[in-house]
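For reference, the structures are reproduced in the following blocks.
All of the numbers you see were taken from the coordinates with simple rules; none came from a lab. Every value quoted in this text rests on a predicted model; they were computed, and no experiment measured them. Cβ atoms are built from the backbone, for glycine too; each structure is taken alone.
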Structure I
Amino acid sequence: MNRYVGVLAPAGAGPLGLAMLEDVVDLVADMALVRACLVVPEGCDPAVRDIVWPGMPVADVADRRLGTVAAALVAVGADEAAVVVPDVPDLPALLLGKLHSALTSAEVAVCPAEDGRLLAAAVRLPLAPWVPALTLDDDDALGVLRRAAPSRGLHVGAGWHRVRDEAEARGLDRGLEGWEHTRALLDHG
């Protein structure tokens, strides 16, 4: 099975956005049993393309909707796909891995953010027809999915926080491994 995790490039990058994106790309690229792909929606800062690892595919997409991203990952070879937002530099890889495991019994598995948005979603391919046209950034993405999902169609995994600004980035737990690029930016930027 070809399992891909697409890291969704931020709409507006800036130094903090690029550092967090690089941390998430590194996290996914180091994961076992999945291939990493950078997903670049229209209008993104061209600097995001400099973050890919050698041989890592880049998928250009017209928008940030889950269905659009899933189709782009199919085009690069995915049989099963996940997408993760770029503003989770300290995300434990285990949370993403558990989403793929949940697809043995659900068609969609998500990791919610504290505010009702999502930080990651894994889907069986082809994408189930009940999945609404939403993005991970929609205010009530989790609620929309819950209302649309048939019985056992959706698995909701453990939640995590998303980083909205530099103040929240400075509040990240320095005891957690990873997030070297964000940490370096905060320490020296």
Structure II
Amino acid sequence: MLLVCAAFTSPAAAADDVWALLKKPGHIVLLRHSNAPGSQAESNDMDFKDCSIQRNLDAEGRAQAGRIGDEFRKRKLLNVRLVSSQYCRAIDTAALMKLEPVAQQPFLNLVYLTDFLAMREAGNKSRAFMKTIPANQIAVLVTHVANIKAIAGVMVDSGEMAVVHFDPAGEVVVDGRIAVP
């Protein structure tokens, strides 16, 4: 239905429809961290507090994160639970949104599309966590592209959000996507 509606409305109106879902119980945002260029090799056994050994947000990535937070405030979505991977670029994205304190969860840490076992485990742990979020709580999980693919089956760009909910069978349903503001 949303895809049909989006075909007959402007992209901004379609995005407004997706934003409106966050005022309805049971919706969760999967946010890919903002722009962090580079191809630095990283692993989940590194020192996460050492940002110098990780890819980090560039100026555009920091600006994106601020604009994402601005959109939440503009839409009066203020009581937001922010949960992030332990990677600096994800934590920084969440912190620069300036909505709430950021909690970190290792199951949101980077997995690679080629590591099917790690993707399955990350997806399972993330979905299990998501099921514990109260339906009336707005939650934003800041993570990485392969993690979002593992959780919801979609690929998103840096700073892009997928708004999801669980269907009656407990499967994740993607209700829509919101491009970087």
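When you work out distance in nm of label points 7 Å out along Cα→Cβ at positions 28 and 156 for each of the structures I, II, which one comes out largest? Walk me through the intermediate numbers first.
On the way: I: 2.4; II: 1.2.
Evaluating distance in nm of label points 7 Å out along Cα→Cβ at positions 28 and 156 on every structure, the highest lands on I.
When mean count of other Cβ atoms within 10 Å over residues 76-83 is calculated, the result is 21.0; to which of the structures I, II does this value belong? Present the calculation step by step, with values, prior to reporting the outcome.
Values: I: 21.0; II: 15.6.
Label of the originating structure: I.
Thinking only about distance in nm of label points 7 Å out along Cα→Cβ at positions 84 and 108, which of I, II has the largest value?
Across I, II, distance in nm of label points 7 Å out along Cα→Cβ at positions 84 and 108 peaks for I.
Taking relative contact order in percent (Cα under 8 Å, 6 or more apart) as the criterion, which structure among I, II has the greatest value?
II
helix-only ellipticity at 222 nm (-39500 (n - 2.57) for each DSSP H run of 4 or more, over all residues; to 500) was computed and gave -9000; which structure, I, II, did it come from?
Value -9000 for helix-only ellipticity at 222 nm (-39500 (n - 2.57) for each DSSP H run of 4 or more, over all residues; to 500) corresponds to I out of I, II.
As an exercise: mean count of other Cβ atoms within 10 Å over residues 68-75, calculated from one structure in I, II, equals 16.9. Which structure is it? Mind showing how you got there, number by number?
Details: I: 21.5; II: 16.9.
It traces back to II.
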